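The structures considered in this document are given below.
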Structure 1
Amino acid sequence: MKLIAQVKLLPAPEQANALKRTVEAANTACNFVSQRAWQTRTFKQYDLHHLCYKEIRARFDISAQVAVRVIAKVADAYKLDQKTQRTFKRLGSIAYDDRILSWQLQANRISIWTVDGRLHIPFVCGKRQRELLQTRQGESDLAWSRGKFFLAATCEVEEAELIDVEGVLGVDLGIKNLAVDSDGEVYSASQINHVRYRNRRLRTQLQSKGTKSAKRKLKKLSGKEHRFAKDTNHCISKQLVTKAKDTRRAVALEDLGGIRARVTVRRSQRARLHSWAFFQLRAFVEYKARRAGVPVVLVDPRNTSRTCPQCGCMDKRNRPTQSTFSCVVCGFSGLADHIAAVNISRRAVVNQPIVVRDDAKAVSTDTELRRSAVTSHPFLTGV
């Protein structure tokens, strides 16, 4: 499994200037290669190399290996489609391989090629990043962000062996409650929604003001909400995976792909829907589960919050309000998101097959999960 370790570089002022000019030269070369690729309709890396390599070396102040990485960056950009000409930002990230970048972990230093030659630059990182760097493989990306330089290194981490599961922990994802599991634990979104509303109102006021100080404030606020939401998703995903591992259960999640295209909401709710980072939370749960050996199952979310887990009745009238569930047949009631999580966990038991690894290491746990089908939940006691 591949993970990214990000470290912060601490260059001296002259080193930072050299790094900045290196990034600018590489991206200028990328735009040149992209223009030639678009004009000649040549998009494969091998063909682009023979078309542009000598001219890049003659026109731009970059080394041979950087020229190779420039061509690869342009070719990768056109793999998505060839309908529009690709352009690259002046300070966009550039890739370094082991020929032009070496790591000296004991000395907390890197040796990196720049337009001013090789530079030795110190870096800082956390304990987790240092552990990941021990398994670093492949390329590292040099990125400039908010006046600072960072290196993002690709690391190959071994996956844990899958545990023998004895049940399924269903998780319902939502906007009002970011997640509710089948045990009844609620991970509320009230705090993050308050932050989003406050930041959205502040951005609106600053944008309408339009002064230089307002623009400086907007620039300072840029990315703050995103980082807060990301940290919240990290915390929730860690708690879910830890609970599943400690109780020897698989994790069942809703497959919400394409939900923004399928769902229509009121105009006042559009901002909340489109700022909902449900896919990020799912990705965090999946990679943390793979490291912990916990199987992850994706299920169809349709009607999970409208189906009674007691009698099986499925009816729109079972949801009198957004947050409550009340069965029109048997009268069973509860928190709607909790009901949905229970149905998700039960639906995961009968899914076939259940794939929890990538194609190279696909593992089906259908038989094990069928043997350990969940037949009761804590909230049904005493009904």
Structure 2
Amino acid sequence: MSKDYFTPAEFAERQRRVREVMRRKNLDLLLVISPIHINYLTGAAAKAYQVFQCLFFTLEDKPPTLLLRMSDVAEMMDHSLAGEVRGWGGRRYEDPIDAFAGVMAEKGWLRARIGLEMPAYYLSVHNYLKMRDVLREATVQDETALVENLKLVKSPAELAYVRKAAAVADAGLVAIEKTLALGATEREVAAEAHRAMMAAGGDSPPSPMNFVSGERTCYAHGMPSDRALRAGDFMHIEFGGQYRRYCSTVARHYAMGEPSARARQLHDVTHRASQACIAMMKAGVRAEDVHKTAVGVIREAGLERYNLHTTGYGIAPGFPPSWGESINLFDKSESILEAGMVLSIEPPVFIREEGLGARLIDCVIVHEDRAEVLSGYPADLVIVA
């Protein structure tokens, strides 16, 4: 299971690197809240991210303590590298921050030098405010990005899982092409894609599918609806394949018969923008320059005002609601691409007043001299007869 997805040596190296940064920052304890980072360090993959959980990660080279809801303790004892797994709640009501305070007091960490993760999705404001009160005598600093910065570059074993996730996503694309038919609903087609991805060995993806057709294509993140497909419909469909929590995202354009000339134009522009980005990507390239390249292509087509989304971003192991990492292909980004990074490429055009939009997506692995496109499914406009 989760703790066996990587070798003990790989987990040990991840933990060593985190401790190295902690020493450099003069930290005694890192309070890891993000389920992505808890999984990265220990293999723990419980659904406890829905509520409060915390990994107490110290400078000592020994298995860390994990606190999460009582009902997930057994699974984490069996399938994570946490040395001690504590539970809160279960048989009776218990405030998880009271349990957190108990662990902190018992271990003697209430006056420690602490790095605290404050991830947007996984730590509620209420719990943060109560944690702040518990930690009032400690020296606390924001270390939300400490682990993430170390994991932006993926190991060979991680990249193997990303490639498998891409194959899972491709299975979904093949199922979509086979299922598209006049009168079929977006929801019915999406169901077949999900079935195919699970049958191909994929996990349940951490972010919902975006499936928009006809006049709905001007929406960037429309979920599958009961809209029935009609002759001439253009559509863009986006989702991610996931394998052992690692993700690869993809989006393709389809048309039910001959699309409008305008739809073809938007496909061509977004395709050229995507290909221009991919062609320039390699280690040492500035993330902002990748974005500027995409915008330049879209600007030449007179469509810059409709470029309403980032050009791309880092793709992480996924826990709902997201698979994204903080590296962003956008203006004012200070990130530099490194070999081993995994990023999506997705410069779009969305025109509400025309009820039309387009967005192709490819995930790539950055190498020293190029970008490797993960999907084997062509990025051409697919015409379904």
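FYI, it's all coordinate maths here, none of it is from the lab. Every value quoted in this text rests on a predicted model; they were computed, and no experiment measured them. Cβ atoms are built from the backbone, for glycine too; each structure is taken alone.
Worth pointing out:
- Sorting 1, 2 by Cα Rg over 2.2 N^0.38 Å from high to low puts 1 first, with the largest value.
- At a computed -13500 (helix-only ellipticity at 222 nm (-39500 (n - 2.57) for each DSSP H run of 4 or more, over all residues; to 500)), which of 1, 2: 1
- With Kirkwood radius over Cα pairs in Å, for residues 121-200 alone derived as 17.3, matching label from 1, 2: 1
- Value 0.9, calculated as distance in nm of label points 7 Å out along Cα→Cβ at positions 25 and 57, assigned to which of 1, 2: 2
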